[in-house]
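Visitor: Just below sit the structures, each encoded as structure tokens.
Bear in mind these aren't lab numbers, they're just calculated from the coordinates by the rules spelled out. Model, not experiment: these values are computed from the prediction.
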Structure 1
Amino acid sequence: MSNRRVFSYQIRQMQKDMWQLPLRSWKKLAMLKDHISKVKESRNG
């Protein structure tokens, strides 16, 4: 019983980590896109 509880807890922690990781990379991607669009604008103007 206790083993199963520990296992489910570990799975929940893994899911949390997997959820937080994409959030961080999405923020980085958004910042990159923003930076690229700014560079393009400065080149055009």
Structure 2
Amino acid sequence: EGEKILIEPYDLPDLTELFDKIEIDLKSDLSNWKSIKRELLEIR
């Protein structure tokens, strides 16, 4: 604004406002949390 620099915090959007639930197909065994995390973070 004019000669001032305005810094506002960036808030991540709350996705629960847009979605009630999601469904996913996992190949990993549910007892192996590391492989589940790896599979969920995998870029397809």
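Visitor: Can you spot which of 1, 2 the value -35500 was calculated from, given it is helix-only ellipticity at 222 nm (-39500 (n - 2.57) for each DSSP H run of 4 or more, over all residues; to 500)?
Guide: Label of the source structure: 1.
Visitor: Here's something else I'd like to know. To test your reading of the models, identify which of 1, 2 gives 25 for volume of the Cα convex hull per residue in Å³ when calculated.
Guide: 1
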